[in-house]
Each structure stands twice: as structure tokens, then as C-alpha cells.
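Every number here is computed from the coordinates shown, using simple stated rules; none is lab data. Every value quoted in this text rests on a predicted model; they were computed, and no experiment measured them. Cβ atoms are built from the backbone, for glycine too; each structure is taken alone.
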Structure P
Amino acid sequence: MEIRKVQVTGGSSYVISLPKTWVKTLNIKKNDPLGLIIQPNGTLLITKKVDEEQGERIIEINADTVDTPTYLFRCLIGAYIAGYTIIKIKSRGVMSPFVRKVTRKFTQATIGQEVVEETDNSITIKDLLNPVEMPFDKSIRRMHLIVKNMHKDAVRILKNRDKTLAEDILSRDNDVDRLHWLIARQHNMVSINVNLARKMGITTEKAANYFLISRIIERVGDHAVRIAKNTLNFIDEKVDKKIIDTIESASNLALEIFDKSIESFAERDINSANKNIDSLTKLVSLCEKINTLTLQQKSAVAISIGYIAESIRRTGEYATDISECVINHLINEKT
């Protein structure tokens, strides 16, 4: 850190000199405009970028070096999350059919991405979404609601023997992934674009916290899918009603912890977050009870029920992780 003293000129203007190395690195000349942004924590950010509009970030992917659909899809998702506004896929010759198929899959799996130009040997994908139109808090609330209903329906499969719900749960898990990727993308974009952060009314610290919580919610959604899949393994088998009732009770408690964690986050309630963490003990006991009750079931059934109990427990644990994030974030704001 360089320490520089504030000077007063003209009796009313406060002046501080700029580091010479920084000025030369950015090639700043006399009379060049600089942007000054006052951060919520009181620090002052000086930037050469005074244009309010975000510049385009372009990345090119060489399709000739990508030999599998999975690899290409991962590259596209990586570019999306990194915050690139234009993605160009190019090939020396005619594009392989799988490239176009993966491109369609990518645009369907992400928010705001559209193919704007296509030739025999190139595809251009452009981001058409204004990040300001998708605030972090709204995406988190939507993720929470989707995942909560996924979990409810996963348990309902067992209680009502409704196999059709499983496919719908898998479809909704894709929606959760889309929102999580969007939050990851916006987190990266805010980190490199102070003007965007200002427009969205968010600090980089808050954006990082939103990203962390979205990742936790996404994992809760994964466990809802696991519950559904394991339920299908023994849906036609006879299961003791006590087991089903205990699973339902444990599920309801896990979702209650999940709801309270999101509520404490939205209301910035550190005391509620702390109490919520303590409620995990009861959930662990219920999940252990499920495992004890399954000892009289067939081994294959018992294994699947054990996985369900584990996913319910993990749901509660992830929910308390959110509460811990709330405490950590609020404590950090006070320092």
C-alpha cells in the first residue's frame, strides 16, 4: 500500500497525486477523464473506464480441437460463467454436426444466450440479457422455491406412488442449474465491472455471498433428485408405514430449516440464523430413526431408504450452511 498525503489547493479543492506506475501502466495522459466511484464501505475506486456501458468480451473456441460433445458443452458453460458477452465457435472446414447440437443444448440450458450468426464453419452466440433485469435476490428466491417443491414432490412419490413426478423433478433441476449458472456469471461480471456493480446496487462481497448461497441451494436440488431416483427403486415394494411417516416428518423438518435459512438471509436476521443451526440435531435423530426402522426391510429396499435418509440429512446440513453464511456475512459487514 502506498500512503499519500492529501493537499489543499485554491483553499477548497482536495488533491492527491496518482501513483506514477499505475498511470504509465494504463497509459493515462494529461486531461484524460477518470471515473471516481464511492464504495459502500467508504473506499474510493478510481477507474479509467468512464463509459457507462459494459464493453463486449469476446472469446473464440476452436471446434477442431474439441473432440467430444461433453467437452464442448463444458467450454461453453465456462465461457458463459466467465461473463463473455460473445462466444464464437470456429472451424477450418465444415462444422461437425455435434457442434450445432451442443450449441442448441447450450442456448436452451442458459439464460439470455442466443445464436445470432451461423455459417458452415462458424457459430456466433451473443448474450441478450441485461444483468440489471435479473437481480441476485430474485434469482435466489426463485431457486429456493423450485428446490423446495422438488423436495416435497420427491417425498410425495413414495407416499402417493406417483412415478410421473420423477421426470418433472429432473426437468426442474435443469431450471435450478440455469439460475445457478446465471448467478455465477453475474458474480464474475460484477467483480470485473464496477459500473455494473453500481447499477445493480451491490458490492463484490455481497455478490460473492449470493454466489455461495446459490451453489448450496443447487446442491440441495441435487439431493431432491437423488431422493426421487432412490424412491423409484422400491416404489412397487411394500414399505412399513412407520418408515414412510418418519421420512415425511424428517423431510418436513429439513424443509423448515431450509425455509428459515433463506428467511434469515432475506431479513438479515443473525439471531434467527443462529437458532436455525441448532435445530439440525433433531433432524439427525430422525434420519437415524429411519435407518433403524429399515433393518426389517429387504436389503435392496433398505439401501435405497438409507440413501433417502442421507439426502434428507444433507438437505438440512446444507440449509444450516446457508445460515452460517448469513452470520459470517453480517458479522463481516460490522467490521
Structure Q
Amino acid sequence: MKTKKIFILSFVFVLAIAAQAAAFGGFRWTAKVPSVSSGLAVHQNLLVFGDTAGTLHALNRANGHEVWRYNASGSIVGTPSFENDKVVFATADANVICLNVNDGSFVWKYSPPLDENLAFGIEDSAVLGGGMTYFTMSDRNLYALNSSGQVAWKYRGGDQGLRTAPVYADGLVFLGEYDGVFSIINAKSGKRENGGGAGGAINTPALNGGNVYYSSWDGTVQAVQIKSVIPLWSASAGDPITTSPVVGEGVIVVGTGRGRIVAFNEKTGDFMWNFEAGNGSIVATPIIAGGKVIAASEGGQLFSLDLKNGRQRDAYNIQGLHTDPAYADNTFYFAEGGTIYAIGD
């Protein structure tokens, strides 16, 4: 009887999501999996993500049917990353795995050397770039692995550790540290070339148009021209910023620890608008697409906002968004516990 009741409640919740999804363009499909632990990532016709049981799933984006799966050893963290025909992902127990994205076949696996005096762990994404894989670990190091999954170099971070994913572009690795240091690192040598800083932990940076943008728990967003490392502007959201900056259509959007979504002009850093989402902090990174911002509060409400002025277009209740959603081809994908939803035009 208990199982039947849980099933009925779950079915009712799916129907509620389907009914409300009309405001976002329509309900497409759902898929049931074990509890989702990673962000969702789109690659061609696939939607790829990991769960707490350590399985990486690849679903057909059109209908939610499983294309392939790969079973790893621990809960999958961060968001899968792609380059050419490869996908890499990280597990909380400090393994980084590379697969062929077309069929999920194994390519290589990196596991740290055993050390009884150090509890290894990974908290965010492993990232592919230029044929290499980059990730941070609880031993305070940024790792670079070659195309065979072997360590090419390590970069030592500060005493408070490295907890967020790096970003790669044009032979450089961009890294934010928990102690407020921002570093630009040579991807071949692992040597720090330049950087900056903030008054709090720095989130994963974002890149666009030759510039890098980074946000911090001290409430600031900063823009730096990558060539010649020229600071462009610094702006304040007024709250601790809990998401990476999102850049699109001339606007930068961040989420804060007090449930606010704040937008700035990408070129000048001028404040544009603020939306009070409330009901918990913004944990999942917002999405900019088609003149709108899609974001959710940790407490459980999904919003569609006008990108120009922050006015609410649509909203509906969910159980809370804790992992990064994905957007492609006018379809929004997000995870609610063990259910994946696809809604869109």
C-alpha cells in the first residue's frame, strides 16, 4: 500500500508539472532515473547526466529514451564535458572517466594514488579542452591529464582549497579559488601567467568574446579582457553570488545566496535589473535563451524572466532545483530528484 501511495503522488506531481509547462511552451517528455547528482549537458542529439548511484546516462533529447549508460563507482559531480567524440566526467570519490560519447564505450580512467593521510575528493566538473582534461581536487591541486588520462602537470592552489571547475579556452585555463584568487594558467606548462582576485570564494568563470567574467561570494562580478589581461569593470550584486556568471545577448546574469537574480550590462557592468525569487538561494546556474532568463530558487519555484527588464513572464512550482539545467533547440531540460523533464516550444 505504501508503494502504491508513493507512485500515485509521483504521478500526480508529473501531471502538475505537465499542466504548468504550457506556460513555458509545452510538455515534451519525462524520464525516471536514480536521483540526479550532476548538471545536465547537451551534446548533439543526447542529454547526458549522472546520478548518485554513479551511473552516467545518455538519453535521446527528442523522446527521453536511453541511448546508453555507464556505471562508475561513486556519485557523479559537476557537469559532463565534451570535445569531439569524447565525454569526460568526475565522481565524488575522485575518479575521472573518459568515454566515447557515441556509444558510452570506455576510453580511460584516472584514479589518484592511494594516500592514507589524505581524503581525496572532487566537488565539480572535469573539463575537456585542447585534447586535455582539467579538474580540481581536495588536495588543493588543479590537474591536467593528457589524451591517455595520465597526469601532465599539477598546479597548487591556496590553503583554502580548490572546489570549483576550471574553464579552458585558447591555450589557457581560468581558475577561481576558494580563498579569492583568480588565476590564468598556461595550459601546456601549468604555470600561472596572470590573474586577479576578489574578497571571497570565486565561482567557475565564464568566457565570451575575448573576455573572462568571474563572480564571487563577496558579491562582485568582474570582467577582464583576456589579451593583455586588462581589467574592464567590476560590479556588485549586493549579496553573496552563488552561481557562475551567465553571459548572453549582451547581458550577464548571476544568482545570489538570498534568492535574487541580478543582471548587468556585459560591456559596461552597469546594473540592469534585479528579480526577487525568494524561497532559498539560487544554486543552479540560470540560462539565457531567446530573450529570456530561466532560473529557479532552491526552495522550489521555476521562473521565466524577460532578459531586458527582469519582469516575470511565467512561473510554476517544483520541488527545488539543485543541479544545473540545460537548454537547446527551444527545449528546457531539468532534473527533479529522479525525474528528468523536457519542456519547450
Out of P, Q, which has the highest value for Kirkwood radius over Cα pairs in Å, for residues 81-184 alone?
P
If helix-only ellipticity at 222 nm (-39500 (n - 2.57) for each DSSP H run of 4 or more, over all residues; to 500) is computed to be -21500, which of P, Q is the source?
P
When percent of Cα pairs over 25 Å apart is compared over structures P, Q, which one is greatest?
P
Here FRET efficiency 1/(1 + (r/R0)^6) of positions 65 and 161 (r between Cβ atoms, R0 = 41 Å, to 0.05) was calculated and came to 0.25; which of the structures P, Q was it taken from?
P
Assuming 19.2 is mean count of other Cβ atoms within 10 Å over residues 153-160 as calculated from a single structure, say which of P, Q it is.
P
If we compute FRET efficiency 1/(1 + (r/R0)^6) of positions 89 and 289 (r between Cβ atoms, R0 = 30 Å, to 0.05) for structures P, Q, which one ends up with the highest value?
Q
Any idea which of P, Q comes out highest on distance in nm of label points 7 Å out along Cα→Cβ at positions 33 and 169?
P
Taking distance in nm of label points 7 Å out along Cα→Cβ at positions 121 and 233 for each of P, Q, the highest value is that of structure P
